[in-house]
Structures are given as C-alpha cells and as structure tokens.
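Multiple structures are listed underneath, in structure tokens.
Read-outs: derived from the displayed coordinates by stated rules, not from any lab. All values reported here derive from a predicted model rather than from experimental measurement. Cβ atoms are built from the backbone, for glycine too; each structure is taken alone.
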Structure P
Amino acid sequence: MIYVDLDGVTASWKKSLLRVVGVDYEDEETRSYLKKNNGKIDGMADVGLMWKEIKKEGTKFWAELDLFPWSKELWDKMNKKSNNVYFLTTPSEEPDSCAGKHEWIKKHFDTRKFIIAPEKQVCANPNAILIDDFPENIEAFEKAGGHGFLWPNDLAIEDGDERIEDVFKELIKKIDSIK
C-alpha cells in the first residue's frame, strides 16, 4: 500500500491559506520564512483569522487548492509501483474540508481511491508507506508499524533547492527497500 498525502505533497495548501489572510505567497521573505518553519504560518499571520476565512469559503477553499506541477507524475509513478495507491489526508474540523478534498481529488485525479482520516497511522502496516510532508505524521505512521517517506518542503522544490527528480529517485529507492 502506498499512501500519498494531499496538502503539501500534491496540493498547495500554503498558497491558499496565505491568500485568505492576505499574505503574498510569492514574496521572497514569506517563502524563506515558510521554508525555515516547515510551512507553519504561526508568527506570520493570524491563525484564528485564517480558519475563519477558510470556513467562510467553505468547500470551495479545499476544492480549489492549486495542483503542484509534479503531482500527476508522482501519482503515475506510485501507480506503476503498486495497484494499491491511495490519497490519505487529514480533515480540518470543518466538514467542508472533507467534501472539498473529495472534489479536488475527483477533479485532478478522477479516482475514488482516497481515505480521509484524522490519524493517518490507523492505515499503517509493515507493507504500507506514507508519503507526507509533516514529520509528526511520518513518525506516528512508523511507530504504528508502517514505513514513511518525508516529502521535502514544497517551496524548496518550487524554488529549486530540491530537485524533483532526486526526490522521486529517493522515494522509489525507499519503496523498493520495503518489498
């Protein structure tokens, strides 16, 4: 089983959340801050305001997250490695996030192979790998008996600090080591 995270791996969550609080995603200082802080906006924007604005946008916020340029290639590569590839994403506390993420997956990948769960480690087993950008999710998944691949900060890939070809190469190597 290969589980692919949505926010930060295939969908640009940061870009959308900064938009709703009026922070310029393309600003060099903003990007530098996000890289240093693993994408966390604490200290950069009002988190309470962010959630209020996301709630106001509802399903649309989640359904219209930008697709990263590498997302389709990642999905295709994973499907060549296994017949059991699923999106595994965590919902926010707002019910709209589930519906919006479903819409996003359907629109960009036309698949029903997704799981929305507040704790990704419930899917962990010795034959499963989670591809996620959040270290705590990887740690919990591995502790529960699965394997993890920490996806690099999306801004590092976008800005050329990390080469997507190298990331794919490392990921395939990790998957091959599990079999």
Structure Q
Amino acid sequence: MFTRDFAFRKTLMEPMRTKLTKILEPAATFVRHRHIWNPKNWHVKKQVVPQLEKDGNRPHFYYYAIKYNTFTSTTWYPFWRILNFFYFTITNWSNGVFYFGWWVTQGPLSLRALLSRHPYYASKRVDSQTGKIVDDPDSKIKPLIVGLADLWKSIRESRNRFEREPETGTINHHMHTH
C-alpha cells in the first residue's frame, strides 16, 4: 500500500501539480488607476541609476512621484465582475471629478484665472534632485486681469514713446492719437 502511494508521489504528483497550478491562474487581470488629489499625498520614490557619477564613488539617483493609487482585480475571486465594476466606477468617477475640479479651479480658463490678481502655478511636480514637491514652472498661469494690465501698460508705453519722438510729418502727434 505504501509502495503504491510512494510510486504515485514519485512519478505522477509533480506533473499533476503543474497542470493544476495552470488551472488556478486567473484568466484576466484588470488594473485601474485613481489620481491622488493632493500633491502632499503623492508617494515620492528614489530611483538609483546603475551608472556611477564622475567621481566613481557615489551612484546617481533621482526622485519621482507616484500620483495614482492602483486597484487590481482578477478573475480568480468569486463575484469578480462586481468588484471590477466597483473599481471601474469609483476610479472613473474620482478621476473625472478631479480633472473637472482642476479645470474649474486651476486651469487656464478657470475661475481663478478670470478673477485672480496674481499669476499662479496650476500644478506641482517633484524636484528630481531633492525629492521635494515644488510648483511646476511650465504651468504658470497669467490671469485675465494681469494680462489686461500688461496690455494697457504696453499701450501706455508705446503712446509715451510715440509722443516723445520729434515731429517730422505734416500732421502733429495729437492728431494721430485722437
């Protein structure tokens, strides 16, 4: 009796185990990403580059931010379709509210861009050398009021420059400007 069990374990158990583990693997994996709204909650990671710096002693590294939470569901669990629908709904709703909220409050056509008196930065980024979250210089937004003030300042300077020039024509400067 034990010899038959031992022979089974020796010859057939490993091939059956590999066949059964293939069956146990999920047929599909679904991954959803939800944007992290507050930049203070981003996960800042340090990446080491395998190349060495010029002195040869210290490895080169940089920092980057993970701006999304990841949700994974597979077909392995019972009721995986319900879980997948839940993740799909939550992540799409959250991302949609985030981007709509960002556009309304921070974007180039936002309320802040229409009503603010000072330029502002619409987004943040991670400084790759220090790992600190800083304003993104590429996202500087000049509000409408600031743009109009700059326009009128430029017009005023052009008029003053025009008025300071000596009159060389038959019609004087005051006739041109009025």
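Looking just at distance in nm of label points 7 Å out along Cα→Cβ at positions 37 and 157, which of the labels P, Q belongs to the structure with the highest value?
Top value of distance in nm of label points 7 Å out along Cα→Cβ at positions 37 and 157, among P, Q, belongs to structure Q.
Given a value of 1, 6, 8, 8, 8, 8, 8, 8, 8, 7, 6, 5, 4, 4, 2, 2, 1, 1, 1, 1, 1, 1, 0, 0, 0 for P(r) over Cα pairs in 5 Å bins from 0, in percent, point me to the structure among P, Q it was derived from.
Only structure Q yields this read-out.
Thinking of P, Q, which structure, once relative contact order in percent (Cα under 8 Å, 6 or more apart) is computed, gives back 26?
Checking each candidate, the match is P.
Comparing P, Q, where is mean count of other Cβ atoms within 10 Å over residues 85-92 highest?
Largest value of mean count of other Cβ atoms within 10 Å over residues 85-92: P.
Determine which structure produced the value 0.00 for FRET efficiency 1/(1 + (r/R0)^6) of positions 13 and 109 (r between Cβ atoms, R0 = 25 Å, to 0.05), calculated from the coordinates; the candidates are P, Q.
Value 0.00 for FRET efficiency 1/(1 + (r/R0)^6) of positions 13 and 109 (r between Cβ atoms, R0 = 25 Å, to 0.05) corresponds to Q out of P, Q.
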